[in-house]
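Just below sit the structures, each encoded as structure tokens.
No lab work stands behind these numbers, since they all come straight from the coordinates. Keep in mind the model is a prediction, meaning the values are calculated, not measured. Cβ atoms are built from the backbone, for glycine too; each structure is taken alone.
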Structure 1
Amino acid sequence: MYLLIVFLPLLGSLIAGLFGRYIGFKGSAIITCMTVLSSFVLSLIVFYEVALSGSCVYIKLSPWFFSEMFDASWGFLFDTITAVMLIVVCFVSSLVHIYSISYMWSDNHLPRFMSYLSIFTFFMLTLVTADNFIQMFFGWEGVGVCSYLLISFWFTRLQASKSSIKAMVMNRIGDFGLALGIMGIFFVFKTVDFAVVFALASYVSSNTLIFCNLNFNAVNVICILLFIGAVGKSAQLPLHTWLPDAMEGPTPVSALIHAATMVTAGVFMIARLSPLFEFAENALIIVSLVGAATCFFAATTGIVQNDLKKVIAYSTCSQLGYMIFASGISNYTAGVFHLMNHAFFKALLFLTAGSVIHAIGDIQDMRKMGGMTQILPVTYSMMLIGSFSLVGFPFLTGFYSKDLILELAFAKYTFAGNFAYFLGIICVLFTSYYSFRLVFLSFLSNSTTYKNSIRQAHESEPIMLIPLILLAFGSIFVGYLFKDMMVGLGSDFWGNSIFILPKNILLVESEYIPQTQKFIPLFFIFLGFLLSLVINHYSHYSAFFKKNAQKVYMFKKAPFGNSLYYMFNKRWFFDKVYNDFIAQTFMQFGYTISFKTLDKGCFEIIGPFGISSFFKMFTYHISKLQTGMIYHYAVIMLIFLTLLITVISLSNTLELFAYSKYYCIYITSFLFYNYYS
């Protein structure tokens, strides 16, 4: 049963991919949906047996690599954190599969698309169930390959191909750090098995690594390298640039990547390796700072984006920053809890955005939307629920995890904790603003789209609305139902799957922080709502609001405001810096130095061209000896036979001279002197 959860999506992917032309659209859709739904049903049983009953399961399937001390098997670990991830991945993936049947039905390559979705789910399940670093790396690379295939699904579109290559390259940079971290783990621990590494973490916490004649703490170096992998996969600064460009793929792909797979892999890995990160204090500080900085960067960028999907993409990047800095302050449980909650409302937002785009003729610019509340009432309701949950409105799913993370950051009482709390609080305001701005521009404002698009707009089919309704229930109730069990005081729900040192447990302290700090997020939510209301909606109806909106517009037109808007709209110029100063420099080096000077210059002259020229000249002179006269050949044979006998007879003398360095120096100096004179 446990192995079926992992391998059923693989089976469905193989059938749809290899036999899709024979079983048709319906056959491919039914098989892939049934296999993933079966995995979800089985994951519910696993959740009961493993998480609720506390019975961890270890399965050693078969050997994989065995070389002296290095051993890596195909093994599967089912503990509490794995059970939670199985529920999230299988549930969201099942709904995305069902949603895709209607959304992609008009596409001629539906079987290939369903096959890619299923194998994406398989690799993510492999990642979360692995019991060693090598198998986790296998799933890690697998989801990267699948993201490339899905982003470039419409491969005839140039922008889709460019975005997929960008995602692959940025992830390769992070994966290089992860690979070095795994190598460092084997170097220090002499194994890649999770159980052994976690058991020895405290024992080797004072070990050092020598690099460039400098000593570094081994565990800190390893955790920083592993975190570089998480930075690439979970789109943290500075390897985040691929995430908004991933919107070039079909909308169901965006929902799957942002909600349940790919970007959640980095957060999961840090939580899984908590017994290792707990003994790397410097690495945890870096994790906190990077997570908080990413949260702030993405929130400021999202407030000025006009593409519907990119606004939601930057909100994903911002929410991932919350999860990362929650892990950096040693509250992995809060990070994983927010990951689970985020999966529901972010999948809801993306699928709802797909429903809007699908209804109005593939228009994604929010400025060209509006007036959709009467035409798309169900979709509007779903978007509203997802947005309220995203901003952390009280008693919805996002409220129970996001506010908890902020309270824990305040209760840390360190520089990293205060830094994360300060930026996290500011991001609440920005998140509220761009979430309600999305709702106002897409649904409530006056319509600015083409009349033909409005005339043809219609509510989505039931097969697309059912996943939205199920995700809406999750976005409302999941946080309330699971809060006390997952992050409540005294709860032992996580067991040994997540390890936190006693000095880093902050749940008790967070309960007794000043009430002012607890109400600040709620105040910023309403402030962001009011700002969005004044600027994006009521400015058309009231002279008072119009006057205030004009002040905002004048600030945007002022030199400072214009520069600020331009910087946020251009994503803080990260892409320009990468293109102009890094990519262009390497391309120039590759063409001018590597290709023209070395490949076509030195190596060509010294290598193939030089050798061929030498042999042509040599063979030309040798060919002159071929006279056809027997006595000429006899003389040559006699001369070389005489030389051979002479060399053999004088071998001892020649060997003596050959090993005499003074004799070699003398001969070399004599030849150079004669040559230059």
Structure 2
Amino acid sequence: MPFKKSAFKNSTEQNGVHYAVRVSEDQIEYYDGEKWSPFVIKGISLSESLPNKEQLSSDELEEKMSAWLDQISKMNVNTIRIPSIQSPALYNAVYEFNKNNQNPIYIIHDIPIDEEFIDGEYKQTSEELTKHLQTNIKNTIDVIHGRKMMWNKEIFSSKWYANDVSPYVLGYVIGNSWDPTLVKIMNKKDQEHSTYTGSYVTADSLNGFEYIMAEALDYTIQYETEKYNQQRLVSFLNTTELDPIVHSAQSSVFRNTELNIEKIKVTNDLYTGIFASYQASPNDTDFLNVNSENSLPSELEGSFEGYLQQLKSIHQKPIVITSIGLSTSRAMSKEDEVSHYSRGGMTEEEQGKYLTELLDDIYQNQYAGAIVYHWQDEWERSRTWNTRHIKNIENTENWLDVQSSEQHFGILQFVPSDEQAVKVDGVTTDWKEEDLLYDNENGQLYAKYDSSYLYLMLQKDNFHFTKDHLRIAIDVNPSMGTVNYEGYNGMFDMNADFVARIQGKNDSDIQVHSRYNIFDFRYKYYSNLVDKMTTIPAENTDIFDPIYLLTRNVFQNDGTMEKVPPKYMETGTLVFGNSDYHSTEYNSLADFYVKDGVIEIRIPWLLMNVIDPIGGTALGDFYKDGINAKAAIDQIGVQVVAESDGQITKVTSPSYIRLKNMDIHYQERTKKSYEVLQAYFEKVGDS
């Protein structure tokens, strides 16, 4: 292959080494061929993550990546963050998009350690981590220079990277969002290497993990300098859990696990420089919202802006927040007690509005840039801490769990095609004759489902929304549930595991049979985290409970030596609203809608203890068979009962919807946050 001394369109050089980006005090500068100018990073992270990704050919995937780059560019973004080596389709799309573009999209490329390499017991030595990192460093640099073939021995296939996108790569970020436990273990294993002297970086007073990072930075610069005669910016990823700030509320167990890039100095042979890279959002950790030992104005205590100011005060190097995001999931996994930046539970409009507030804090405090996480919703990111124990985390890229915050950080989402979509909006055109479950003089009941929800639609004449109350019994697990409900013997004609109560805009919810309440089992009976429960609910109890979800584990505030109690939300509360994203009344968090005798409701699978709708698996009787109890299901029963002036009317008989293999066709739409960010980024200073 022909060797190119410089792939930069515009660059300068020293001693034969070409570069076009550099550090200048606490900012980043880019060279346009004539002069150096400040470059403010306005970014978003992008991967090739897709539902049913294997169904796309390489040409189709490249076409999709090209379309996404066009949308991203029109959002006034100038940089994408690539989280790891992707398929050639993404790099080909970047190459074609940029080659004749006056406003190219630049790249910050992560170089992480493969997740499967880091086992849960952290048995690796520092030498093994370093060797693995160096392999990924070489592969990544060769990929962006268009000189790599990646061979997969397991499936006997290869990927050929032939397009050189290096002219648009600003720099590399080494490492992962490290578990503090791993850092602590590595520090304990390696207490000998406190000083590093390399060709391009030096450092002293290092802990063991900082030494690994210093060595990786030096190796990255050395490899690209010697092979390609080029240099770029380098950094390693840091987080709020590992930053050099003393957080008084953080557990003292991890007080000595800091990563401080300020310890690393550059030699005269590095012409570009080092920047600090942080994954930082106000909802990342529980302790961040608690007062720290650092002195701040009272109005900034516990706030994200206060944290940014603390971080800025201890850094001389430019800082880029390379990952900041907000989730539009239905449920939340962390609640921000200071502001409105909870992890999940926000509408699309709120996602855009609150993201611009956070970005404002970053740019106004003279950070070198920020990268929003993420361009598209990532279905495979199913390991949300407060839901993963009640779901099957395999096969997740084929269904979207609306309860999981980690799957909804995107600005673009995948929704069923118009022919298959159900909008909860009181309009019945979404429903077809084959969806009809029950029809008599009391009303008509329809049901259908997709990979996220079970949808129900009831047409009932003379239904008075504020006066009449509906009780919709749902039978998921054939071996669970009861026909009784809160003192009404025989209210239902089938065993109900859940009861959806439609009783006005602000007081509707879904309840779970007490025996099938996984929250009580895990946190009151199995672990006693929330409360202590010693009596197992009877199999035929008529008690139905609110549905809760843990949003904060108990932890100790080491500043006050007090235990901070756990928090939980009532996730069974049903939100009244219109889910038609074409409507001016659109509410992305809407659960049900009532209009002119039409009642529509959508119920998330996980809210009904269905842990894998693709495989037809629900939770079993965990009190009898243990915490991992599962049950195979092939149908779901539904019965509607009305209550008006104390009178009970069985609107329908038990009706069953069969669960068959899903053949869902998806289309893309940008969330309401897209336009908000588009307008915001247009105003942020560019290069």
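In this comparison of 1, 2, the computed figure 5.0 for distance in nm of label points 7 Å out along Cα→Cβ at positions 523 and 587 is attributed to 1. 1, 2: which one has P(r) over Cα pairs in 10 Å bins from 0, in percent, for residues 283-562 alone, as calculated, at 7, 28, 32, 21, 10, 2, 0? Source structure for this number: 1. Out of 1, 2, which structure matches 48, 35, 29 when Cα extents along the principal axes in Å, for residues 51-186 alone is calculated? The value was obtained from structure 2.
From which structure (1, 2) was helix-only ellipticity at 222 nm (-39500 (n - 2.57) for each DSSP H run of 4 or more, over all residues; to 500) calculated, if the value obtained is -23000?
Computed on structure 1.
Looking at structures 1, 2, which one was Kirkwood radius over Cα pairs in Å calculated from, given that it came out as 27.3? Computing Kirkwood radius over Cα pairs in Å on every structure in 1, 2 gives 27.3 only for 2.
Calculating distance in nm of label points 7 Å out along Cα→Cβ at positions 99 and 387 for structures 1, 2 picks out 2 as the one with the greatest value. From which structure (1, 2) was distance in nm of label points 7 Å out along Cα→Cβ at positions 435 and 595 calculated, if the value obtained is 4.9? Working through the options, I get structure 1.
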